[in-house]
1. As an exercise: Rg and Dmax of the Cα atoms in Å, calculated from one structure in 1, 2, equals 19.3, 63. Which structure is it?
2. Out of 1, 2, which one gives -23500 for helix-only ellipticity at 222 nm (-39500 (n - 2.57) for each DSSP H run of 4 or more, over all residues; to 500) as computed from the coordinates?
3. Have a look at 1, 2 and say which one yields 15 for relative contact order in percent (Cα under 8 Å, 6 or more apart), as calculated.
4. Comparing distance in nm of label points 7 Å out along Cα→Cβ at positions 105 and 161 across structures 1, 2, which is largest?
5. Please state which of the structures 1, 2 yields 0.40 when FRET efficiency 1/(1 + (r/R0)^6) of positions 17 and 89 (r between Cβ atoms, R0 = 41 Å, to 0.05) is computed from it.
6. Quick check on the output: 3.7 is distance in nm of label points 7 Å out along Cα→Cβ at positions 65 and 129, derived from one of 1, 2. Which one produced it?
Structure 1
Amino acid sequence: MIEFSKDHGRAWMEMMSAYQIFRAKLFDWAHEPDQIKQKDLLLELDSWENRELHRRMLVVDLLRSTEMWDEKALLLVQKELTAIALQEQDEVAAYARMALFKLKGQSERLSIANEVLRLAAVEEEKAEPDPVVFHNGCLLLHELPCAAQFSQYTERYGTLIEQAYGLDENGLADIKKTLSAAL
C-alpha cells in the first residue's frame with residue numbers, strides 16, 4: 001500500500017487507505033468470470049418488483065464512476081441499464097445514462113437506441129403510460145447520439161414527450177431543432 005505523510009489528517013489517511021483497498025477489490029472483481037459479474041450486477045439491476053432503491057443507486061453510481069473501467073461489465077447489463085435509464089427517477093436514471101455513455105462503440109450505442117425504442121413501444125401500450133419514460137428516452141437518445149432513432153422517437157412519441165416536459169407543440173419543435181442541430 002502507498003504510504004502518505006503523517007502530516008496529513010486522520011480522515012485523509014483513513015480515506016486514502018480505504019480508497020486503495022477499494023481499488024484493489026474493484027480490480028479483483030473486474031477479473032472475475034463474466035457469469036459471476038453478470039449475476040452480481042443483475043441481483044441489483046434486474047428486478048423491478050423487489051428492487052431496493054438505495055442499493056440500486058449505489059450500483060449504478062459505481063458503474064458510472066471513473067473507477068469503473070470494465071466495459072465488459074457494462075455490456076453484460078446494458079439492457080438492464082437502458083431500462084433503468086428510462087424507467088427510474090432523477091438521479092438513478094441519470095447515473096444509468098452516464099454508465100451507458102461509457103460504451104463508445106457505434107454498435108453498442110445502436111443497440112441501446114433500439115432498446116429505448118422497444119421499451120417506449122411497450123410503455124405506450126399501457127393504459128396510463130408514464131411520461132418519465134418518454135422524457136428519459138428523449139434525453140438518452142439525444143446524448144448517445146443516434147440521429148435516426150432520435151428523429152423516429154420524437155416523431156412517434158411527440159405528444160408523450162410534450163406531456164413529460166410540460167410543453168406545447170412549439171416547445172417540442174424548438175427542442176427537436178436544437179437537439180437535431182447538435183446531432
Structure 2
Amino acid sequence: MSRLLMPRSTALWLLNNTKLTLQQISSFCSMSILDLDVMKRGFSDSALQESDPVSRGQLLLEEIELCEENPSRKLSLNVVVEVKSEIRKIPYKLKKQLSKFISWMHRNYPDLTNKEIAKFFGVTQKTVEDVVDNPNSFFEASDPILNGVCSKEHLNAFIEKVEQNREKAAKKSKK
C-alpha cells in the first residue's frame with residue numbers, strides 16, 4: 001500500500017502552488033479542512049516547509065490540472081511499480097519444488113543454457129544439470145510464475161537480457 005510522504009508539507013505546497021479546493025487537498029493529504037484553513041491563513045507551524053509532490057513523483061502535473069478544472073474530482077496518488085531485477089529469496093516451501101520450476105524452464109525455454117537457468121533461480125549449475133538429467137522431472141514441471149516465485153515481467157526481462165548478451169557475444173566473435 002502506498003502512502004503520501006510528508007502530508008502536511010505536501011498540503012502546504014498544494015495550497016500555495018495550485019488552485020485546488022480545500023476538500024480535494026484534504027482528501028488527498030488525509031487532513032481536516034480546518035487544519036488546511038489554518039495553514040492557508042499562515043497560523044500553522046512556521047518551521048513547516050513546502051514539499052513538492054510532483055518532483056518526488058507522487059503526483060502528476062496532469063492530475064493536478066484535471067482536478068483544478070473539475071472541483072469534484074479527487075486527486076490520486078501516482079503509484080510506480082518497479083520490476084525486481086532478480087529473485088531475492090525463494091521461500092522454503094517453494095524450494096522443495098525448485099526441481100519442478102527448473103524442468104518447466106528447461107522445457108519451455110530450450111534455448112536457455114543450464115548456466116542461465118541456474119543464474120535465474122540462484123542455484124548452482126550442478127543442481128540444474130541433475131534436474132535436467134533426471135527423466136522423471138519433466139513429468140512434474142510446474143510454472144514458477146503461477147507459484148509466485150517470479151513475475152512474468154521479471155521472466156521476460158531476464159529472457160531479453162540473455163538475448164542481448166548473446167547478440168553482443170555474437171558481434172564480438174565476428175570481429
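Bear in mind these aren't lab numbers, they're just calculated from the coordinates by the rules spelled out. Keep in mind the model is a prediction, meaning the values are calculated, not measured. Cβ atoms are built from the backbone, for glycine too; each structure is taken alone.
1. On the way: 1: 19.3, 63; 2: 25.8, 76.
So the calculation was done on 1.
2. Working: 1: -23500; 2: -15500.
Considering all the candidates, the number was obtained from 1.
3. Values: 1: 15; 2: 18.
So the calculation was done on 1.
4. On the way: 1: 2.8; 2: 1.2.
By distance in nm of label points 7 Å out along Cα→Cβ at positions 105 and 161, the leading structure of 1, 2 is 1.
5. The value was obtained from structure 2.
6. On the way: 1: 3.7; 2: 6.0.
Answer by label: 1.
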